[in-house]
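Structures for review follow.
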Structure P
Amino acid sequence: MKKLFTAIPFSLLFTCTYSQQLSQVTFSGSSSLSYFSLVTDRNVLIRISVDGKIMEWGTEVQSLRSSNFYAPNLQPYMGRVEYYGPESDSLSRGKVKSIGTANITYYGSYETETKIGKTRSIGSLILDYYSDFDDKALKGKIKFIGNLVLQYYSSFDIDGFSGRLKAVGSNSISYYSSFEDKFIKGKIKSIGPLTYSWYTSLDIGRGVGLKSGSYRQKIGAVTYILGQ
């Protein structure tokens, strides 16, 4: 069955308008981090990878059939977008320079190896990264988005969680271990105060999927999207 989508003004998706800040955390397969999304003062989402690469920007398109379902790709932003020209540093040349009123900068060659060429700022937000002095499972990943700290499981953590997102600010994230049912091992178990329950191989005829909880859940100012 085809899913129908309609463009909804992005400002209606939030109860208030924010300046640049972390807006969404998206996972794939309800287990692995896909990207972070920042919202700008023009209500545009900017998606960035865990290692600080800008992936996509635009607005969300909501399904007509479900208020909890959105197209995975963003609707292109039709406003002003500028790029660094040939006169720029080789590390920023050709990269996006501004999206609407949000100016974007990158770390230069004088920085530590784990920062060189990565996104330094989006509007008023400064991004910082784990360094070579940190655990190998963490280095190069985004550590701070503004004042918000991101934590990851280290190479010393059990159950194969090494490198996975562990906390966003005060909201910790846990996963079902490798000893759990084959249908749920590795999937997200909790985010902050919320616990997720999944159908297992014992749930005959129920299929595979989320038993309780929501694939898209807002906790504080951040929406967590589990992905299927």
Structure Q
Amino acid sequence: MLENKGFVEWANENLVVVVGHNEENHATEYEDDKGKKQPGCPLYHGLTCEQHRAIPSECMNPGEGLPKVQSGNMMPNSWLVTPSGEVSAIESADQQSAGKIEDLVTEMQKAAGKVLSHKAYTKYLESFEASDTALREGNLKDALKELMKVEKDAKKLPDGLNAEVDARVDAVNAKAVEQFEAIKAGDAAEAMKAANKLKTEVGARMKRGYLPIVEDIKTWLKEAKAGE
């Protein structure tokens, strides 16, 4: 199965594949495309032999909060584990059938609710990372812009990913509040100029509406212009 190119491409988009094999009597190096020896397992590319030997024990004796699988007497054994931790064994007759495994995963995904392709998930993670970086650098406009790329797909996103968007939007708003409080403590004329600049920086309208701080800035500016 792991040498079935079509299945491997599909699995990379739909699964996190974990391979456990405690055999010790095979090479611990492989040859790269140039024929040069590289450290790693020749049977399971991407893993070291120490890793694939440790996996069976770790799966059957997991850490706290992790799902547990129970190995049978026959080998190989295969399981599907849902994101919420439910474990189901794949019948022996189905383990070597790419089509059957794809059908089982499709049914699992339907039961799990909203799912994302690996490509889409990677794209969202890149936006989160870019937003986090911009926020650390104090660039609230770009931090918000990156979050809007993810938020526009809110109806497609699993609850956990929407929660990640919410947390980051709150963080941008909190940083804007912090900056606004500092602005108000300054000279009145300069404060109004800086407040307008901040409003422009964080004033993009998201699907959920404007950041809460935007209305606060508008109210303060209105009162400041009125001499209050």
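Read the figures in this text as sums done on the coordinates, not as results from a lab. Given the structure is predicted, the values throughout are model-derived calculations rather than measurements. Cβ atoms are built from the backbone, for glycine too; each structure is taken alone.
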Inset, instruction - Supply the structure label, taken from P, Q, corresponding to distance in nm of label points 7 Å out along Cα→Cβ at positions 178 and 194 with the calculated value 2.9. - result: P
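63, 46, 28 is what came out when Cα extents along the principal axes in Å was calculated for one structure; which of P, Q is it? Don't skip to the answer; put the middle values down first.
Details: P: 63, 46, 28; Q: 82, 43, 34.
Corresponding structure: P.
semi-axes √(5λ) of the Cα gyration tensor in Å, for residues 50-185 alone was computed and gave 30, 25, 12; which structure, P, Q, did it come from? Kindly include the intermediate steps, with their values, before the conclusion.
Numbers: P: 30, 25, 12; Q: 42, 18, 12.
Answer for the origin of the read-out: P.
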Legend entry - Structure with the greatest value (metric relative contact order in percent (Cα under 8 Å, 6 or more apart), set P, Q): P
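Have a look at P, Q and say which one yields 0 for helix-only ellipticity at 222 nm (-39500 (n - 2.57) for each DSSP H run of 4 or more, over all residues; to 500), as calculated.
On the way: P: 0; Q: -17500.
Computing helix-only ellipticity at 222 nm (-39500 (n - 2.57) for each DSSP H run of 4 or more, over all residues; to 500) on every structure in P, Q gives 0 only for P.
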Inset, instruction - Can you spot which of P, Q the value 0.70 was calculated from, given it is FRET efficiency 1/(1 + (r/R0)^6) of positions 26 and 82 (r between Cβ atoms, R0 = 30 Å, to 0.05)? - result: P
